[in-house]
1. Work out the source of 0.00 here, i.e. which of 1, 2 gives that when FRET efficiency 1/(1 + (r/R0)^6) of positions 30 and 150 (r between Cβ atoms, R0 = 25 Å, to 0.05) is computed.
2. If distance in nm of label points 7 Å out along Cα→Cβ at positions 46 and 206 is calculated from each of 1, 2, which structure is the one that comes out at 6.2?
3. Supply the structure label, taken from 1, 2, corresponding to distance in nm of label points 7 Å out along Cα→Cβ at positions 94 and 134 with the calculated value 2.4.
4. Work out distance in nm of label points 7 Å out along Cα→Cβ at positions 86 and 198 for each of structures 1, 2, then name the structure with the largest result.
5. With mean projected area of the Cα convex hull in nm², for residues 70-125 alone coming out at 4.2, pick the structure among 1, 2 it was computed from.
6. Given a value of 20 for relative contact order in percent (Cα under 8 Å, 6 or more apart), calculated from one of 1, 2, which structure does it belong to?
7. Could you tell me which structure in 1, 2 was used to calculate distance in nm of label points 7 Å out along Cα→Cβ at positions 54 and 142 as 5.0?
8. Taking 55 as the value of percent of Cα pairs over 27 Å apart derived from one of the structures shown (1, 2), identify that structure.
Structure 1
Amino acid sequence: LAGLDGRPDLAGELRRRLLIRAGDLTRMGVPPTATPVAGQWLADPEHWRDLGRRLTEEVTRYTAEHPLAAGVPVDVLRHRLDLPDRALVTALLRPPLRLRDGLVTAAGQHTLPDPVARAVDRVRAEYGDRPFQAPEAHHLADLGLGPREIGAAVRAGALLKLAENVVLLPGAPDDAVRVLAGLPQPFTLSAARQALGTTRRVAVPLLELLDRRGATRRLPDDAREVLRPPG
C-alpha cells in the first residue's frame, strides 16, 4: 500500500497479480498497454519466465511417472501450474515441447521402460528374419506387450502398428517395397502375399500403408503397382 500513489501502474499491478485479463485492468483504471501472452491475459514477465521453466519440469516429471503415456494432458499441466486458462499452457510451450491431440510431449522424449525395451528386443530377435510375419495377439501379451506398451513402442519408433494387434518391425514397409518391385507389374494381393511370405491379415493393411505413403498405387481392378522403390 505504501507504494500506491493513485496513479495507474501496469508493472506494479502485474507484479502483484502475476496474471490478469486486460479487461480487468481497464476496469481498474490501468491501461493494459503490455502485449498479452495469450488471448487477453497479461503476465508479470518474471512470473511468466518462471512458469515456462516449471512447465518443462512438470512435463519431465509426468513422463517419468507415466512412462507409457502418449504425453501430458493440457489440463494436468494447467492444474499443476495453477493456471486459470488452458490457453496459457499452450502459450508457454517452446521447443522441444509441442502440443498434439491435447497432449504435450517433448520431441525425442520416447525412452522405453526396460521391460518394454526387452520385449521389443524379443520381437526383433524372433521376427528379424521374417519381417512380414506379425506376432499373434496372445504372443504379444505373453511378451508383456499390451496396448499401452505397444503404443509406447510405436511412438519410440521401435515397432510399427498396421492395425489392431498387427505390429511389425519398423523397417518392414521399405523391405516390402523392394520385394514387390521385383514382381511383374501390376500385381495382385495374392501375389504380394505370397512374395512377402505373409498372411492376408498382414498383407492388406501393409499394402494400404504403402498406398498412403505413395510407394504403391491401387488400380481400378484392385491390382497394384510399385511407384517409388526405396533408395
Structure 2
Amino acid sequence: MSSTGQPFPDRMARLSPAELKEQLRRAIRAERDRATPRARARAAAGFAHVVGDLPQVREASVVAAYVARPAEPGTVPLLERLARRGTKVLLPVLGTGLQRDWAWFTTAEDLRVRAPGRPPEPSGPTVGAEAVAEADAVIAPALAVDTSGARLGQGGGWYDRVLTHVGPRTPVVAMVFDDEVYDAATHPLPHEPHDHRVDIIATPTGWQWVEGTPRRPDGA
C-alpha cells in the first residue's frame, strides 16, 4: 500500500484490476470504520449542504440517491433537505441477486430494513428499474473516486448496471470523504470496461468536476 496517507496498492504488484479493487476496498473500509459517530454526523451535515447546493442538484426535479450504510457518507440529512424543498427523490430497492428497483422517498421515519445487511429502503411500492431514467441528477455511493471520474464501488456491480438507464446528459455525483479523492495522474484507481465514470466528486467540504467533463456555458 501507498505511504502517502491514502491506501493504494503497490504499483509493482502483478495484480488484476479486480484484485487491486479488492485490496483497496478492504483498506478503505478499515479506514472508514475508524471514524467516530460525531465525525460521521458532521460529515453528513456537510454533504447535505455541499450536494444540496450543487447547481445540478438544486435545479433538479427528480434526484436518484441512496440511503447510506453506517460507515458510508451519511445521506439522510441530504434526503430530508431535498424533500423539504419539493425535490422528488428516488431510492434503491434491492431485490434478489442484482435485481434493481426504485421507490420514492417520503420521510426518514418511513425507511425500513427489508432484509438483514441491506440499507433501509422506502416502505412504499416500487416503481421499476427504469424509473432512474426520470432523474435529472444521480447521487451514487463510492468508496473512492479519482479525478478522471473512475469510481470504486462496493463490488456488487449494482450501480454500474443502474447507470446504463441514466441519460447521457444526466450528471452522476459520487459522494466520498475528503481523503478518498485520488489524483488520477499519480494514483489512478483501477478501472474495467464495465465501470461507469462519474461527472462530479462531492466531499463534506466541497465539490469538483472530474477531468474532461463537458461544462454548461454558465460553468455550472
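Rule-based calculations on the coordinates, nothing more; no lab input. The shown structure was predicted, so the numbers you read here are calculated from the model rather than taken from an experiment. Cβ atoms are built from the backbone, for glycine too; each structure is taken alone.
1. Attributed to the structure labelled 1.
2. Numbers: 1: 6.2; 2: 1.2.
The read-out was computed on structure 1.
3. 2
4. 1
5. Label of the source structure: 2.
6. Among 1, 2, the structure yielding 20 for relative contact order in percent (Cα under 8 Å, 6 or more apart) is 2.
7. Values: 1: 5.0; 2: 0.9.
Among 1, 2, the structure yielding 5.0 for distance in nm of label points 7 Å out along Cα→Cβ at positions 54 and 142 is 1.
8. Values: 1: 55; 2: 29.
Structure 1 accounts for this read-out.
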